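Peer 1: Right after this note come the structures.
All of the numbers you see were taken from the coordinates with simple rules; none came from a lab. Computed from a prediction, not measured in an experiment: that's the story for all the values here. Cβ atoms are built from the backbone, for glycine too; each structure is taken alone.
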Structure 1
């Protein structure tokens, strides 16, 4: 079990973990999904812009309510928020840069590695979020 200072850390870890787990399982079930998503984003500037807005907004909300580095899990949750902020800004300002990089990473080996990473880390975050305890100031 892991201890953190706020319930919010556990809730966000559970939500982000569920997202990663679902995305990883979806990718495992339909392996071509990721390359199709990148291809669609490349051909639809409006969809790319919307993806950037949503990614930035979700990351910004996490950062605004949870910029907490007091424990390993808290820091990881905050890092995920900052990563989403940066990814969203890059999608808005330099979409070609991110999509080009994503296409280059779509090798079978790396896709399998990303899928496994998402499933394992997502499952771990859900487990930690659901079994973690709150100690200290945020009780």
Structure 2
């Protein structure tokens, strides 16, 4: 198991699913309430399937995905099953604005890309999210 602290910004989508990628979409997520977020996160505990982003260190064909991405190549990234054991909201702000932000503490299985967890959550509201930062805690 690993534990991480991450921030989620609702309403934005980038190529890398974090703050460093090229902006793909921008939606107004002002209608989402903090209690809605808590309710949805509870539905996505347990085993989930995720596809890591191209901007990741996973190797495909002997090369890391981020290297392939920098070379302008796109490959099919295999989906993986991971487990989200716990997710707790630490803080949140900017509700009732276009891009609410949530700081959360997540305990998950090794191999989980926390920034890829964000789009899984956001599908519920049909808004794009990004994960501006994620910091492993041990």
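Peer 1: Where is distance in nm of label points 7 Å out along Cα→Cβ at positions 52 and 68 largest, in which of 1, 2?
Peer 2: 1
Peer 1: Using helix-only ellipticity at 222 nm (-39500 (n - 2.57) for each DSSP H run of 4 or more, over all residues; to 500) as the calculated read-out, with -5000 as its value, let me know the right label among 1, 2.
Peer 2: 2
Peer 1: If you work out relative contact order in percent (Cα under 8 Å, 6 or more apart) for 1, 2, which one comes out largest? Can you show the working numbers first?
Peer 2: Numbers: 1: 53; 2: 44.
Largest value of relative contact order in percent (Cα under 8 Å, 6 or more apart): 1.
Peer 1: Of the structures labelled 1, 2, one was used to calculate distance in nm of label points 7 Å out along Cα→Cβ at positions 84 and 116, giving 1.4. Name it. List each step's numbers first, then the result.
Peer 2: Working: 1: 2.7; 2: 1.4.
Corresponding structure: 2.
Peer 1: One of 1, 2 was used to compute Cα extents along the principal axes in Å, and the result was 44, 32, 23. Which label is that?
Peer 2: Only one of 1, 2 returns 44, 32, 23 for Cα extents along the principal axes in Å, namely 2.
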